[in-house]
Structure 1
Amino acid sequence: MARSEPASAVRPGPDHDHDHDHRNIQGGAARAAVFGVSDGLVSNIALVLGVAGANPAPGVVRLAGLVGLVGGAFSMAAGEYVSMKAQTELLERELDIERREIARRPEAERRELADIYRKRGVARPVADRLAAEMMADPDLALETHAREELGIDPAELGSPVRASAASFCAFAVGALVPLLPWFVLRGTPAAVASVVLGLLGAVLIGLALARFTGRSPVVSSGRQVLIAALAAGVPYAIGNLVGVSTAA
């Protein structure tokens, strides 16, 4: 009698001999960092080159760049904190409402959960059994209702303070790139170095974005370089056109 192979020894068929990985489209921390660096780079290269185009003393350019870095970083951090704090408070309020309803009307919440499962194609007996099992544990019931009704995970509402700090640091890193040459150079060499560093930074940002999106690195990098070039060129031309005046 032929002996059957154990499951572990069976060779995968044509439908099982390949794997495919999905990118994490939920976790946004890394993407937020990349966008923060991009914002800092683009905004400060525009400020630094705009002021440099007027051909002031190097200290004026450094001051403008530092003000742009600190002011922009604080603005980003404050905006991120306020936005995420409001979102977190809203979600916590919704969770409190759901928690009270589970405690006050467990049977109604069980039926509501079973209805959700049935609308997704689960047979009535199975949906009723699943809902009953979920409702047996208050914590699990809250987590399940939060996921199914609100689309959130109660354990992952996020930290406004951490998000704010991350935004501050990411923006500051990007804003520092075009400013660095002005600490060691002056005039045209410093402006050229700012442009070169800014474009290199744009290439790196484009490559990072390409990893998240799965798009062509060339296209992503080219797009970022074009944005950085416009952010540097247009303000520089305006600064050069307007110039500076020593008149009171």
Structure 2
Amino acid sequence: MCTDCGCSVTPQDISINNQPVEEEKNSQTLHIHQSILAKNNHIAHHNREFFAEKNIYVLNVLSSPGAGKTTFIQKMLSDLKNTYKTAVIVGDLATDNDSKKIAQVTDQVVQITTGDVCHLEADMVRKALKNLNLDNCQLLIIENVGNLVCPSAYDLGENERIAILSVTEGEDKPLKYPTLFKTANVVIINKMDIAKVVEFDLQLAINNIKNIAPQAEIFTVSARTGEGMQQWYNYLQQKIQSPLALPV
């Protein structure tokens, strides 16, 4: 975890939309196991209050690199453009390639380039929000840095944590990386259009997910073809419309 390796407390080259972000200087010694997450959780709490006041439903989308997060989000934006006013925050260590792809579908997208930091943090999200027009926004999608370990420790103020598992990664990923799946509200099994080609055992994967994360809703989709996406949209619609969806 980042709270152990210390990547959160070393100097970083963080930028939002390619503009450097100055880090607040603090001469106090950080006790890694306590101070980092405590500060993050404090900011996440305020993020959550802000989202609740604005009636914005927030998804934190996590996966390994190449699992299809960006394609999944692009498909959502295209299919739901007449249903919800949506904004997107994209996190990557380097390049703005993914945000450029998202920008083909919406102009409400902001890029966070984290440098050496292998996850997004609540303060990064808070600063990125200043670059979005959130008037009447109903849905905010945060594409986290591609990583199955570090992002799971950091609350961003989201309503739903979405873990994406690609069929090309194998059925045992939930067993190998349990922390992420244990904290997920939803698990999306993506790239189902090539499941047979890669000999993916869907039932074994579902059993592994249920073993590690019995709380998680599971959806099987192909973001490329649209297979299964409507079931996910039906679930999301219920959550967004529910008066219990937004935290108090």
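What follows is calculated from the coordinates using simple rules that are stated; it is not laboratory data. All values reported here derive from a predicted model rather than from experimental measurement. Cβ atoms are built from the backbone, for glycine too; each structure is taken alone.
Some points to look at:
- Of the structures 1, 2, the one that 0.20 was derived from, the read-out being FRET efficiency 1/(1 + (r/R0)^6) of positions 53 and 181 (r between Cβ atoms, R0 = 25 Å, to 0.05): 2
- When helix-only ellipticity at 222 nm (-39500 (n - 2.57) for each DSSP H run of 4 or more, over all residues; to 500) is computed across structures 1, 2, the figure -10000 traces back to 2.
- Which of 1, 2 leads on relative contact order in percent (Cα under 8 Å, 6 or more apart), largest value: 1
- Entry that produces 14.8 once Kirkwood radius over Cα pairs in Å, for residues 93-188 alone is calculated, selected from 1, 2: 2
- Calculated for structures 1, 2, percent of Cα pairs over 33 Å apart is largest in 1.
- Mean count of other Cβ atoms within 10 Å over residues 45-52 - highest-scoring structure of 1, 2: 1
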